[in-house]
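J.: In what follows, structures are represented as structure tokens.
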Structure 1
Amino acid sequence: MSADWSDATIVRLFAERAKRDAPRPALRFRRGGEWQTLRWAEVADDVRRMAAALAALGVSPGDRVAQFSPNRYEWIMADLAIQLVRAVHVPIHASLAAPQVAYQIADCGAKLLLLAGPDQASSLLQHHQAHPEQGRELKLVSYDPCPIVGSEVLCLRDLLLHADEAVGQRLAREAVEQVTPDDLATILYTSGTTGEPKGVMLNQRNLASNALGTLAAFGTQTDDLRLAWLPMSHIFARTCDVYTWLAGGGELALAESPEATIGNAAELHPTLINGVPYFFEKVQRYLIDQGLAEQPGVLPAAFGGRLRAACSGGAPLSDHVAMFYNQRGVFLGQGYGLSESSPVISAATPAAMKLGTSGRPIPGVEVKIAADGEILTRGPHVMMGYWNKPQATGEVLHDGWLATGDLGELDADGFLKITGRKKELIVTSAGKNIAPAYLESLLKAEPLIEQAVVIGDRRNYLVALIVPNRAALDAHWRHRGGEPPPAEELLTHPDILALYTERINDRLRSVSHHEQIRKFALLERPLSAERGEMTLTLKLRREAIHNNFADVIERLYAGGAP
């Protein structure tokens, strides 16, 4: 397969696949307790009907359409239908809090918001009632009926009943003819180091070329069944599950939930599955704890017995986990990429894997290492830039090369090894990108907190080191009518810990579930430049802090999340 996919678009990939494989099974999802299977022709009909419904709501080429929903069949329908009307899809992570959702909607100037049901509608409408300027002229459409929420929310089912099929067919034809590789297809909001999300702009060429390059690296088989459980609002699942399915054919199955994935695999017998390290580690730990790890064939059977490849991304995969899988007959390779690169830059494959690396760059992708060790990449996968942020764009794009912010090495065989992170960003074991500086700024707004350090890189939850403001704490305690506990009890006294738990939770009430602090420790002393924990301009030196408080941090992670 050629690595020149400069003319490819997602719109054309979908149209060609739907025509070529019209009668073949395409998609499986569970509804009403039963697995339902749709043929490619049925998926295409549904997408065209939804495109007609969007056009009837006034969605025009270039308009931004946001989607706030967990994985479901309608998510895929919406993604493809938005592209048929030549609008721009802005997927929003279903785990975000209402203020975060509202920020992204306002920042991109969305004309329409597609949401899953009453829960999403209620939280967002409550926020917009408090901030009416952020919800101005925004239309809401729900996949599930929202009778309790009110008439402000339209129901997709009703819109589809009145959709003009002829209009949908016309829109599909025009999209194939008129959509170009340079057309903006999506805006994806990703965490910045300051906490202000940046909208990554990806065009049709970015998405299509990356799907085709990934497919070329892994190959395809006529009986492939991809089991998708990662959030499709993240580019990893969207490209590597949805768009590789469009490009390569076969079937895509939607897991009922992340927790149900292994059970669904036993039912569906997938050949391909993507995940984050925490998912693969969890399966490994379960088999070890149950005393089944060395039983022949038990690991392949856990994934349904047909798996030919599993790919881990979103966070670094530990060597011992990769070895556990590969020694027991399940290929598990690590990939590397980021939202700004659509996302895949490199990937280990069954034909080319080296432990401790993220494989070789996929076809069509160039990689080089800068003088300071930063990984740079160039090719059709590199983003257009950040939405309305020319300065931020200029900081990472230079002569077609994208500066990833990660440090790495290319060995003599062309395998890429990630050695560290230049940018200050936490990546949890579940692949969540979190800006610690932003959370720390929220915590330090609390008068009882003098300093705060958020920790969680490669971990499955966040913890914090907190330096109390002793003067403010003493004043607070006396205001309550009593003397504070003795100094030797201050950091562990149940009433003090309860007070800080309440204040931390209150300060972080506007952020998502995975950005919450699960445990914290109150430190005896402030962080200081003399101990190497801060620069002279009072910026945190995180590595030194981690080293100096390693025992405290390990205690916070002992026993798991509360």
Structure 2
Amino acid sequence: MSEIILIMVTFFIIATIAIIFALYFIQNKKNEQYKKLLEKLEIEKNIIDSSPVAPELSKVKELKRNDKLDILYKDWSERFDTIKNIQIPKITDMLLEADHSLSKMDYKDTLYRIAKLEMEIYKVRTNSQFLLNEIKEITGSEEKNRTTMTSLKSRYRALYNQFLEIQNECGDTNEAIAMQFENISKRFEDFERIMDNHEYTEVKALVKAIEEMLNHMSVIIEEMPPIILLATSLLPKKMQEIEEIYNHMISEGYPLDYLNVEYNIEEANKKINDILDRAQILNLEDSILELKVLTNYFDSLYTDFEKEKNARKEYEEGNKVFKIKIKKTNKLVEDILKQIDEIKSLYDLREEDTNILFRIKEDLDLLNKDYKVMIDHTGNMTFAYTKIVKEMEVLNTRLSTIEENLDNYLDTIGSMKDDESRARQQLGEVSTILKEAKLKLREYNLPVIPNSYYIELQEANDALKEIVKELERKPITIEILNTRVDTARDLALKLFSRTKNMLRLAKFAEGSIVYGNRYRTLEDIDKRLLFAEDLFFKGDYQKSLEITINAINKVEPGIYQKLLNIYGEEKEK
């Protein structure tokens, strides 16, 4: 038991020592981390402290100064003293306080002080850098600005040479452009005077002014020739040509008021005069854009004029065709309306069919009215031909619809007449079929004609009479008439077919019995042939044939085909 306790105590001691060492290691690492941060901040403080502000200030002190420069020098000196004697010592004190907090292992306070240090160093560094830049603006002014000015003078000469090459293209603005170059030249002289007088504070504004003037002159040299060309030559010629075409088309009867050509030409002239006036003071803002807009507008008028010419030609050709078509349709509808009572007396028209015709007439009357309005507007030059052509397309579509409806209506009436003609024709055909059936019946003297045949004959005759009744009835109901015709034709054809079949069977049966007489010495065959003869004279030709063939086939196999070859006909199955 004592050994176990001893082991547990030993493990406890070892664990405690390990924890102590771990905490020591963590604390030591944190100390090193914060020390590195403080060392880095101290380096940044030293960099600010060693900033070349003092040497640059001494350069300003050695310069020949004027009142403005004296004021600046005094301000810079005060700001430098503040940085050197107040802000940097403050940073030093803050570093010592942070280091003291770290030595006491107060990490929370240390971190807070480091954060404040970083903010303070950033502020002082920014102030120092800004101050240095302001001072260098003066100390490096002469060398920097003379280099800049050399470049600007070179650019000035290049622009001036370009101007000399294009001055004939600049029209009345030559004098203004030359005067602006003189103004720039005077600014170069002002630069030399300022530099000689050490007025460094004025240089920056002057250099910027010269740069802006040269940038402006670059735009002038590039845009002035095309502006003058467009405003004084190309556009006026184009406008004159447009005006001549416009007046000529007006005299030929084209309605072009919707284009507002006269007003737009007047406004364009005002805009061109405004652009030329602004060009005299070298103000070219949006001038190229405005001239291009005007050019595009007048170019589009050529297209508009051409559209009007084509539209007028299309309208005149289309109107000729439309006038003929609507006149023809009016005449046709008028003729049908005159005959509608006669048609009603002939055929049993539905109310729906009659109403269709009246609706067609209403649509046609409205179309005639709208067409007259369009013709009146055309004569009054109220609407452009491009618009009238579209209206003509709508009228054509409406007329096509009316024509289609009218054709359908005429097809309905025409089909009634066709059905009546067909019925009269088929009346004759059915009569002929029945006559042929009766004639065929007389070709062979049948011993008996079945009663069912006479019934079918009577039905066919009755159906034929029904056709005659329907044709004599006024008005004719076409649906009923067609039904009567179809019924009579079917019955007649059926009777004709039965007549042919009955005659064929009778001939075949009789021939078979005659052929079988040679075997009557055989008792069995004789009995069968007698039975077949009995059926034959009773009118059952089909059964008579079957019994005869079956009887003969016993003594003479294949007799059916042989008899078929003799009579040249095939038994109907």
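J.: Looking at structures 1, 2, which one was mean count of other Cβ atoms within 10 Å over residues 9-16 calculated from, given that it came out as 21.8? Could the numbers behind the result be given before it?
T.: Numbers: 1: 21.8; 2: 10.0.
Working through the options, I get structure 1.
J.: OK, next. The value 4.8 for distance in nm of label points 7 Å out along Cα→Cβ at positions 121 and 361 was derived from one model only; which of 1, 2 is it?
T.: Working through the options, I get structure 1.
J.: Same structure, new question: Out of 1, 2, choose the structure whose coordinates give helix-only ellipticity at 222 nm (-39500 (n - 2.57) for each DSSP H run of 4 or more, over all residues; to 500) equal to -10000 when calculated. Walk me through the intermediate numbers first.
T.: On the way: 1: -10000; 2: -30500.
Traced to structure 1.
J.: Also: 1, 2: which one has FRET efficiency 1/(1 + (r/R0)^6) of positions 145 and 337 (r between Cβ atoms, R0 = 35 Å, to 0.05), as calculated, at 0.00?
T.: Answer by label: 2.
J.: While we're on this one: Any idea which of 1, 2 comes out highest on percent of Cα pairs over 34 Å apart?
T.: 2
J.: Name the one structure among 1, 2 that distance in nm of label points 7 Å out along Cα→Cβ at positions 169 and 265 of 2.9 was derived from.
T.: Answer by label: 2.
Rule-based calculations on the coordinates, nothing more; no lab input. Just so it is clear, the structure is predicted and the values come from calculations on it, not from any experiment. Cβ atoms are built from the backbone, for glycine too; each structure is taken alone.
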